[in-house]
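Nothing in this text is a laboratory measurement; each read-out follows from the coordinates by a stated rule. The structure presented is a predicted model; accordingly, all values stated were derived computationally and were not measured. Cβ atoms are built from the backbone, for glycine too; each structure is taken alone.
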Structure P
């Protein structure tokens, strides 16, 4: 889905309704910053907000996801395109998670191997220290790359209000996690809980 196009469409429809970002945000119980984020193409509305947003703007979800008004004769075709885009997004996010797991596994294995060699092989002290430093750099770099891939793979769903969101880098890094959940603060309701990963926006 084209987030920039969708954002411009939201902005256009909001202005046609004579609403400011603040007014639209108040009607949806969100901040004007969230509306601004949508309109600048930096994020999509959470699933739980799509229907209320469409009601306020006088459009339907299909038009929202397409980023334009849809004539009746094109409605079915656009609906199919939107479904295919969602499926494509899900597949891409699964690939990102697989790449993240491979990168993380390989770099940790490489780092542990270097540390083992540094500890067991006979070498000068400076060589041992150098190997350990290289191992730490390799593992840190690999984990950072894996984290970036993981962060961009889908969204997290609040267990309290159901809102979907992409966490900030800081909250992502410091959030305790399991394989499918991460402890995060929801930007909509403000509650902190284990949020479930979703592979689509």
Structure Q
């Protein structure tokens, strides 16, 4: 069983923010694969299932994402190597896509929470959202919607990440990395 976890914040005011790119990818995966809703209150998130895959959107707010993930992991007895977390990354330019196993949280509170609940040894799909000029603007930046230029290509970026996630079900990480890593949105042939 593979568990895909998209990070984000619940609520319509956060729906289209940079921080919610993980939720957007999960929504598209769920649609594409016809996954059915198997959520339970105890999961503290929206959980969907399709064949041997689970798709989780924690509803605990970003800073507590690890609680929801740990509950689902334990309930379904999912091994760490079968957990894939999709999240926004301000250390990558907008549209960059990277794959990483383990490592630090880079100040990302969702990853910090997950690390504290299940350790760092899970796979991350890092989706670049760019970064503000000043460090003090980070929380405001990630909690704002994508700008008009970004919105024009956002759907194509999400579709690219979804293809990569589907590939992770059948291919080795290095193979997926070589096919789907992007340095920036220009890599998508916009």
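If distance in nm of label points 7 Å out along Cα→Cβ at positions 89 and 129 is computed to be 1.4, which of P, Q is the source? It would help to have the intermediate numbers written out before the result.
Details: P: 5.1; Q: 1.4.
For distance in nm of label points 7 Å out along Cα→Cβ at positions 89 and 129, the value 1.4 is produced by structure Q.
Using distance in nm of label points 7 Å out along Cα→Cβ at positions 25 and 49 for the comparison, can you identify which of P, Q gives the largest number? It would help to have the intermediate numbers written out before the result.
Working: P: 1.0; Q: 2.4.
Comparing P, Q by distance in nm of label points 7 Å out along Cα→Cβ at positions 25 and 49, the maximum is at Q.
Once mean projected area of the Cα convex hull in nm², for residues 97-136 alone is calculated for all of P, Q, which comes out largest? Don't skip to the answer; put the middle values down first.
Details: P: 2.5; Q: 3.2.
Comparing P, Q, the top value of mean projected area of the Cα convex hull in nm², for residues 97-136 alone belongs to Q.
Can you spot which of P, Q the value 0.40 was calculated from, given it is FRET efficiency 1/(1 + (r/R0)^6) of positions 41 and 177 (r between Cβ atoms, R0 = 35 Å, to 0.05)?
Values: P: 0.80; Q: 0.40.
Going through each structure in turn, the value belongs to Q.
Of the structures labelled P, Q, one was used to calculate relative contact order in percent (Cα under 8 Å, 6 or more apart), giving 25. Name it. Could the numbers behind the result be given before it?
Details: P: 18; Q: 25.
Checking each candidate, the match is Q.
Mean count of other Cβ atoms within 10 Å over residues 57-64 computed as 17.2: which structure among P, Q?
Working: P: 17.2; Q: 20.4.
Corresponding structure: P.
Figure out for me which of the structures P, Q the number 1.0 belongs to, where distance in nm of label points 7 Å out along Cα→Cβ at positions 65 and 105 was derived from the coordinates.
On the way: P: 3.3; Q: 1.0.
For distance in nm of label points 7 Å out along Cα→Cβ at positions 65 and 105, the value 1.0 is produced by structure Q.
Consider the structures P, Q: one of them gives 2.0 for distance in nm of label points 7 Å out along Cα→Cβ at positions 153 and 169 as calculated from the coordinates. Say which.
Values: P: 2.0; Q: 2.8.
Clearly, the read-out refers to P.
A value of -11000 was derived for helix-only ellipticity at 222 nm (-39500 (n - 2.57) for each DSSP H run of 4 or more, over all residues; to 500); which structure in P, Q was it taken from? Present the calculation step by step, with values, prior to reporting the outcome.
On the way: P: -20500; Q: -11000.
Derived from the structure labelled Q.
Given -0.35 as the derived value for log10 I(q)/I(0) by the Debye sum over Cα atoms at q = 0.10 Å⁻¹, which of the supplied structures P, Q does it correspond to? The partial results should precede the final answer.
On the way: P: -0.55; Q: -0.35.
For log10 I(q)/I(0) by the Debye sum over Cα atoms at q = 0.10 Å⁻¹, the value -0.35 is produced by structure Q.
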